[in-house]
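Visitor: Structures for review follow.
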Structure 1
Amino acid sequence: MTIWILALLLLGCLAGIGYQQGAIRVAVSFIGIIVAALLAGPLARFVKPAVTIVGVANPVLIWLLPPFVVFVIVLSLFKVIGFSAHRKVDVHYKYKAGDLRLALWERLNARLGLCLGLLNGLAYLVLLSMVIYMFSYWTVQLASPDGDAKIIKIFNQMGRDLQRTGMARVARAIDPMPEVFYDAANLAGLLYQNSLLEARLSRYPAFLSLAEKPEFQAIAQDQTFGEARQRKAPIKELRTYPTVQAIVNRPDMLNLIWSIVSPDLKDLREFLEKGQSAKYSEKILGRWYFDVNGAMAAYRRAKPNTPSSEMLKIRKWMAVEYAKTMLVAAPDNQVMVRNYPQLKQLPGQPPTTELQTLQGRWKGANGDYELSLGSAGERKGKVESGRLVVTGVGFALVFTPED
């Protein structure tokens, strides 16, 4: 219904304007609409720096305003050309032709302008349908039961009406947006409507390094934000949380996220739905938590003659010192061990342990790896029976994967 109302308004208004302006101005405007639509995308990159200079920080506006500005500028130039051509013809018929020719010209000019105005209205309808289709593809999937802004509800209704009327096929036929734009919308909708999938999202191999950044750790620990996500609060509300603003207000962070996400959108969606990644299949990838039982079993195999009393002491020591130890192996061959206890000896004081974060790299494949762990030295890693066993100096470290 809304699309038909929009069509009637556009066609009626543009037909009336065409009748008033005449055939020449409306014909040139029609050419301007086509040319402006074709140049809006390619020339937008020249306008984008100016948009950021004037203080626009919202990433959506930074993406939206440049092509709109280009469209308005190009169309305005054509309207100036049309006005100049119309004026010259109008002067000719008023002052150099007879009254009969002037009357015939004015009638022809107005009636032909009305017909061409309908054509302009149709062009605007197609362009607006394309814009509605692009935005509603996102807004419909991100609709909140708590109540979105009125403009969002209107976009959602118009997007649904595009599908019902079949105008979505017209919009998609001229849509310049790449497939990744819609893949991103599908992924965003899946995550927004299923908040529990965020736990699986943090385990996606490509996000392992990103998830360790303080900004994302802060979001994970923000209970208020978590409660808002569970009740599917509107996007406008979610953006007001300080932990979210710390990310969305930083273009460098958004560019980093997009550079990681964009190549793997389809694989990421499959991972969220099925829990498995077809692209990142290397066994070491992921988060691994220290396994006391596994480490004790490896220790007993290495030193079978250790007395039970001594084994009990070692077990208690491991349970305390390695309680928070975690290893993270990312696809870029980065490896990190968090809360790794290292012996610290101060003069005149008994030795103590200090929890450190080790940064290093891994290499290898098919379950056999070499780990370079900085101050902890070079280690061997092997994935067997669902566990990661790291050997080298001292006893073997055994890790189990994150659930």
Structure 2
Amino acid sequence: MSALSSRAAGIEPSRTIAMNQRARDLAAAGRDIVDLTVGEPDFHPPAEVREAARLAIAEGADRYTPVAGEPALREAVSRKLLRDSGLAYPASRVMASCGAKSALSNAMLALCGPGDEVLVPTPAWLSYAEMAKIAGAAPVFEPCSAADGYKLRPERLAAAVTARTRVLVLCSPSNPTGAVYTRAELEALASVLVRFPDVWILSDEVYESIRYVPEVPSPASVAAIADRVVVVGGLSKSHAMTGWRLGFLAGPKAVVDACIAIQGQTTTCASSITQRAGIAALAGDQAPVAAMAAAFRLRRDRAYARLAAIPGFRLAAPDGAFYLFPDVSALFGSEWRGVRIEGSDDFCLYLLEEAGVALVPGSAFGDDACVRMSFAASDAAIDMALDRIEAAVVALGSR
């Protein structure tokens, strides 16, 4: 058999998906597993969104759409960005895609290539680095500490940028930490970036509507760097449309046109049915979005209070998204089945095998001291998981 390409050989599979699949396999084998690995809301999309999809099928909207998306959808995204973020992008500078993940990947391919570096502040979603590799670029990780709120500081940014830096990835609210950059913090980063005019900013804003602070400003709202920002969003988190696969990006026209060209040679377009549903989601009543965010806030408060009381867990309440990212390194060094727990992978395996709770090791995000727990699950599932985690930690301490 012929060898695979060096690019394929260098890509690391998603460890979040791997943990989720392990949990599924155990459940299929009869184990009682509480799966808090993936960021997938347990809600369903709003009724008018589902009705729009039904009508689209009934009316025969089952053909290819323009590569960049239906004109009405691009207009709806344009209005949404202005309404929610104060960003004035005409529809010609908007592209719809098969989920925000596809939009991010298209943007990475458009912005960088071999010999370039992509700066990724960590902890960060693991796919950014792999997308950079697919584009032929080298991911460069810049660790951010809990003491700094897991946010990139201007002095660290200035020290990290090199002549090869082509893209800076920012995610606010963050996956996995829930950190949100304030406007002052973004302006401070911009004051550094103006010295490096060749660096693009790829802004992942897919969690923008799930926030527990008054504002989640976009880097694109900072005038000094606005012409170098590519904004990415989607409906998976805000409207609970994970399986529908609809995302979008907006930015300078040259970048958007390049992304359209790339998409035209790969996925062609997002699902025609999903696009019709997306128009209803963006143009319709946003009260269901606010209601979901309010429910996530209650779950955050409840889960945070419980986890913070467990010996060995250290964490801060996130300002956005639906993840808790506790530091559990105080529990490392314990033994389980004669094996020493040395890091987050070992600890997550212990919880999965002994407690039937699936979390994602922090090593997947660049911080081996932590684990990620999604609270995008039912109250009953969260409570059961917390009960089991607490009991497992007590048992670990008694071994």
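Visitor: Assign the value 12, calculated as relative contact order in percent (Cα under 8 Å, 6 or more apart), to the correct structure from 1, 2. All intermediate terms of the calculation are to be shown ahead of the outcome.
Guide: Numbers: 1: 12; 2: 22.
For relative contact order in percent (Cα under 8 Å, 6 or more apart), the value 12 is produced by structure 1.
Visitor: Which of 1, 2 yields 0.97 for Rg/Rh (Cα atoms, Kirkwood Rh), as computed?
Guide: Only structure 2 yields this read-out.
Visitor: By the measure mean count of other Cβ atoms within 10 Å over residues 28-35, tell me the structure among 1, 2 with the highest figure.
Guide: 1
Visitor: Another one. A value of -12000 was derived for helix-only ellipticity at 222 nm (-39500 (n - 2.57) for each DSSP H run of 4 or more, over all residues; to 500); which structure in 1, 2 was it taken from?
Guide: Comparing all candidates, it corresponds to 2.
Visitor: Who wins on FRET efficiency 1/(1 + (r/R0)^6) of positions 60 and 180 (r between Cβ atoms, R0 = 25 Å, to 0.05) among 1, 2, i.e. which is largest? Intermediate values should be presented prior to the final figure.
Guide: Values: 1: 0.95; 2: 0.05.
Ranking 1, 2 on FRET efficiency 1/(1 + (r/R0)^6) of positions 60 and 180 (r between Cβ atoms, R0 = 25 Å, to 0.05), first place is 1.
Visitor: One of 1, 2 was used to compute volume of the Cα convex hull per residue in Å³, for residues 188-275 alone, and the result was 94. Which label is that?
Guide: Derived from the structure labelled 1.
Visitor: Quick check on the output: 21.8 is mean count of other Cβ atoms within 10 Å over residues 20-27, derived from one of 1, 2. Which one produced it?
Guide: Working through the options, I get structure 1.
Visitor: Right, another one. Computing distance in nm of label points 7 Å out along Cα→Cβ at positions 236 and 260 gives 2.5 for which of 1, 2? Let's see the in-between values first.
Guide: On the way: 1: 3.0; 2: 2.5.
Clearly, the read-out refers to 2.
Visitor: Still on this model: Which of 1, 2 yields 3.7 for distance in nm of label points 7 Å out along Cα→Cβ at positions 12 and 380, as computed?
Guide: The read-out comes from structure 2.
Only the coordinates and a few stated rules stand behind these numbers; no lab work does. This one's a predicted model, so the numbers in the text were calculated from it and none came from an experiment. Cβ atoms are built from the backbone, for glycine too; each structure is taken alone.
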